[in-house]
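Some structures are shown below for you to check.
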Structure I
Amino acid sequence: MQAYKGMDIMSQAPSGAEQKKVKHHLITFLSAKKEYSAASFCGMAEKIIRDILKRGKTPVVTGGSGLYVKALIDGIFPSKGKNPALRKKLRLEVSEKGALSLHKKLEKIDPISARKIHPNDLKRVIRALEIHELEKKTKSDLKKETMGIKEKYDIDMFGLTAGREKLYRRINGRVDSMFRAGLVREVKKLTKSKMSVTSRQALGFKQVSGYLSGDYSLEKAKETLKRDTRRLAKRQLTWFRPDRRITWLDLSRVGKARAVRIMVNTIKGRA
C-alpha cells in the first residue's frame, strides 16, 4: 500500500526525513486509481535490486505483505487467468456427484497437487483443474518453472516480532497517532476520486469510510481500525511462522540496536 500516492498516513509510508537518511524505492509513486499486484511489484523490485547490487550496495526488502515477499523470493506462479465457464461446470459437478468425484479427477491429472489439496478444499481443487485446462500443464509442473530471486542471489531472511502486549500497545498507539496526523482528512480526499480495487483494500480506508458515511462514530472507527490491525498482525505471523528460512528476532528481548547488529553481521558473514 505504500506504493500509492496520497495514502501516506494510512500506509505509514516512510517520511521525507526518513527517506533522506536511507534511500527508499517503490514508495508513493503510484496513483490510487491504478491497480497494483505482486507481479507488478516483482518486476519493478528485481530491476532495483540489480541496480543496487551493481553499485556495490546491499538491498534490503522490507514489509509485511507475505504474498509479495513470497512472490519476490520464490517466484510467481504463472497463469493465464480464469475460466468462469469451467468453474461453473465443475461446481455443478460437485453438486451432482460430490467433492470426492472432483478430487479423483484431479488425482488422475495431477497426483502431486491432489496429495497436497484436501478433497473438501473445493476452491483449490477447482483452481488446479482450471490451471490444467488453461495451461495444458499441471499445477505441480508449472510450480517447477517458477523462479524468484532466491535462485539468483544469496538471501538472509529476518522476522521482527515482540511480545503480544507490547505489539498491541504499539498498534493502538500508532492508530491514535494516525488519526491525529489527519487520517480522516486523507480518506475524505481519496473518496472524492475513483480508487482502484487494490487501493481500497488499504487498512484504514474502510474503517474511516464508515465514519464519514455516518454508519458509526469516530471513536468506533478508531477501535475498529485497532482491532483490524491486530488481526492483520496475527495473520502476518501465521503466514511467516512456518518459513524455516526466517531468523526470528524478538525486539522485547534483544532490543532494536542489537537486532540490527545481528542482521548486519549475518549479511557481512556472507560477504
Structure II
Amino acid sequence: MKDRLTRLYTIFYHGIDAMYYPVNRLKLDTRRDIERRLPYIVKRFSREYTVKFLGVKKLDPKRLHSTETGLESDKLGLVLKAVLYEGYEAPVIVILGAGGRLYIYDGHHRSKVNLWLDKLVEAFLIEVRGYKPRIAIPLSKTPVINPPYSPPEPILTWKHMVNIIWFLESRHNILARVWREEIDIEELYATQLIVRYNKRLISKEIPPVLVYYYDNKYYVIDGHNRVCAALASGKKRIESIVFTLNREIGLVKTSEALGRPRFNKQYCKL
C-alpha cells in the first residue's frame, strides 16, 4: 500500500515520466546533466509542436510559472543550502508557451531559491508557442509540500526552515526575501521565553539558525537551542538564514511582549 501511494505521489507531483526515468530526488543536477536532458525534451515537444531553441537567457523568476502542484520541502532546503554555502549553480529549462507565458519544465526548486534570493535565473529557453500545460501556477504562489519520504538527518533542519518561510509567506501573501548572514549573537532577539539547550550540540557543527529581519532587528524564529549552544562554546557570531516580509509578524510581537530577550548566559542558563 505504501509503495502504491509513493508511486501515485510521484506521478501527481512529477508527471508520468518520473515513473519511467527514475532519479534520486535529492541528487543535485549539474549543468552537464541538464545539457544532456535538453535534446530529449526538444525531441519530445517536436512530435506535436513547432519548436525553436532560443538559447541561454537570464530570466526574472517572478515571471515564471510552475508546472508542478508543489515544491518538496526537503529538496528545496537542500538546494537553498547548496546555493548559499556551496556555490551551487545550474540552469533551468523554461518553455515559452501559449500566450507568451514562461513555464518551468525542469528546475522548479532552483527557480524558487533564486526567487527568494531576488536573483535572475539562468535558463535554457525553448519556444513552443502552442504549449499550455495542465498545471500552471505562478512560481511565487506554488506551495511547499512535505513528501512521504524521510530525508537524511542533515536535511531535516533545512526542511524545517523552508517550511517556516513558506508558511509565513503564504499566510501574509507576501514574497519572502532570503539571504545568508553571520550575525553577532548579542544582536539576536529571542521569540520564546525559556530555552533548555542540548549540551551535545556544543561538540557538533551547528547548522544555521533561521532569523527574521524587521525594523533593523534580528529575531530568531528557529534555532534558539543552537544559538545557546554556540554561545556556550564561546562563539560570538552565528551563521544565519535571514528572511523578511518587510512587515511585523506574530513572533516579532511575541518577542516584544516578552521584553525582547537577548541571548546571553542568563537567558541560555549557562
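None of the figures in this text is laboratory data; all of them are computed from the coordinates on show. Everything numeric here is computed off the predicted structure, so don't read it as measured data. Cβ atoms are built from the backbone, for glycine too; each structure is taken alone.
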Comparing volume of the Cα convex hull per residue in Å³ across I, II, which is largest?
I
So mean count of other Cβ atoms within 10 Å over residues 206-213, computed for just one structure, reads 17.1; which one of I, II is that?
I
Source structure (of I, II) for relative contact order in percent (Cα under 8 Å, 6 or more apart), computed value 17
II
At a computed 17.8 (mean count of other Cβ atoms within 10 Å over residues 94-101), which of I, II
II
Which one of I, II has distance in nm of label points 7 Å out along Cα→Cβ at positions 86 and 102, as calculated from the coordinates, equal to 2.6?
II
To test your reading of the models, identify which of I, II gives -18500 for helix-only ellipticity at 222 nm (-39500 (n - 2.57) for each DSSP H run of 4 or more, over all residues; to 500) when calculated.
I
